[in-house]
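Novice: Next come the structures, one after another.
Readers should treat all values here as calculations from the given coordinates under stated rules, not as data from a laboratory. Keep in mind the model is a prediction, meaning the values are calculated, not measured. Cβ atoms are built from the backbone, for glycine too; each structure is taken alone.
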Structure 1
Amino acid sequence: MCYDIKASLESQLKRAKRRGNAQAVLEIEEKLAPLTDLPLHHATAFSHPTLFIYTTRSPNLPELATWGLIPHWVKGNVQKNKIWNTTVNARGESIFEKPSFRKAARENRCLVVVEGFYEHHHHKGKTYPFFVHSKDGMPLTLAGLWNEWVDEETGEIINTFSIITTEGNELMAKIHNNPKLRGPRMPLILPSEMEEGWLRPVSVELDIQKLQELIVSYPATELAYHTVTRLRGKDYPGNVETVCNPVAYKELTF
């Protein structure tokens, strides 16, 4: 699963600069950044933060979006609030079938740039949070789906998104061992050379097959990890810079 992330303005700027996109750098710094909830040293999907996404209609200039996809068929805030927490993640294996995601999977895919994500490890009845990030310190690009939803009560147009998950690699098999799940999961991380392919328009069924071929586990050898402070309960420090600092738990043997 992917319910907790770390994202920063610096990560967005790194992507724009890597692509030589001066316009995106300017837009991010001067216009868009104040409208987001960045920096997110730790954010849970269920708080529905607003951050940047790169979409099929705007692959180079980021748009603002709220975490938790609202499908196009949702009518009114009552229905929205019922479904919102169930669409923060989308299982990659079924995005072209599930009613909540299939339209977005065909038409509205996106990229979400983060510094890393958090997962919980279960050990003797307790959970221990891990921060997982790129071994080289560069941002991770997560595959997502997005949708533009109109609030009929106010007329407001809201961009929302979901992060796609896939089968966990051997590292996630160690960390993400929730006994209630059928197996380990992880966000769908895209190498830079696959980003363009994820945003490429779908016109024939073969295009869908090519997208499905991108839904694979990211190599464990490219990731680093460490345990961090509690992300739930009374000991949670909140969205502060030190939340992702290493914390040792002597009872763990990682």
Structure 2
Amino acid sequence: MPLALITGGAVRVGAATTRTLARAGYEVLIHTRRSTEAAQALRQEILDQGGLASVLVADLADPQGPATLASLVRERYESLDLLVNNAAAYEHRPFELISPETLDAMLQVNLRAPFFLTQSLLPLLRNSKAGCIINLTDMAVSHAYTSSHFFSHYLASKAALDQLTRAWALELAPALRVNAVAPGPVAISKETSDAQRDEILHRVPLRREGSPDDIAHAVLFLASSPYITGQTLRVDGGLSIT
């Protein structure tokens, strides 16, 4: 049975991804920082359906968090087939109010954590016959739209992760594949006003908001596509072509 680690795998897009991978036959490692009750409930749900799941707790906002999480995986497993770097920090803050501490906190979760977690898990990924890394970025990195306002520190961190996707794909091939999924208007932030939401969806060719399951299916597609690497798959209802 292939093994997948999903960071931030207990809620929202992470939970949908965990469920989708478990249904596809993966043993899933559900990482969480604070959502332990949700993680345990999701684990039990998967066990009840005949799957295999475990919960791993680590704080990726702590500089030592990635090493802690990697150690928890290495203690129990010798190989890892899929790493989904999904955990993220997301904050609405005007540019002029972003302090060095605020920027550092955003970069820690969205860039440093996936960077050093991936680095620490490379031996296990390389022990897999088909090791795969999938980063969750954001389509607004390359196609800004209304809800991108006041998220410059977030977008900077996700842009760096998107670039790392291609850098890693080159450097880690042929042993490993590295791709990214870039959500568009999926589970639109509660900080987005109704008027902004209507404006966004008016620009979306499919005229609707995406769901966490849409992202989860994209992750599974990339995980199951052995000749795709170095790509960013936008899941945005067509917004990026408008």
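Novice: For mean count of other Cβ atoms within 10 Å over residues 132-139, which of the structures 1, 2 scores highest?
Specialist: Result for mean count of other Cβ atoms within 10 Å over residues 132-139 over 1, 2: largest is 2.
Novice: OK, next. Thinking of 1, 2, which structure, once helix-only ellipticity at 222 nm (-39500 (n - 2.57) for each DSSP H run of 4 or more, over all residues; to 500) is computed, gives back -13500?
Specialist: So the calculation was done on 2.
Novice: When mean count of other Cβ atoms within 10 Å over residues 92-99 is compared over structures 1, 2, which one is greatest?
Specialist: Going through 1, 2 one by one, mean count of other Cβ atoms within 10 Å over residues 92-99 is largest in 1.
Novice: Taking 79 as the value of volume of the Cα convex hull per residue in Å³, for residues 12-75 alone derived from one of the structures shown (1, 2), identify that structure.
Specialist: 2
Novice: Which structure, out of 1, 2, was distance in nm of label points 7 Å out along Cα→Cβ at positions 156 and 220 derived from, given a value of 4.4?
Specialist: This value belongs to structure 1.
Novice: 18.7 is what came out when Kirkwood radius over Cα pairs in Å was calculated for one structure; which of 1, 2 is it?
Specialist: Comparing all candidates, it corresponds to 1.
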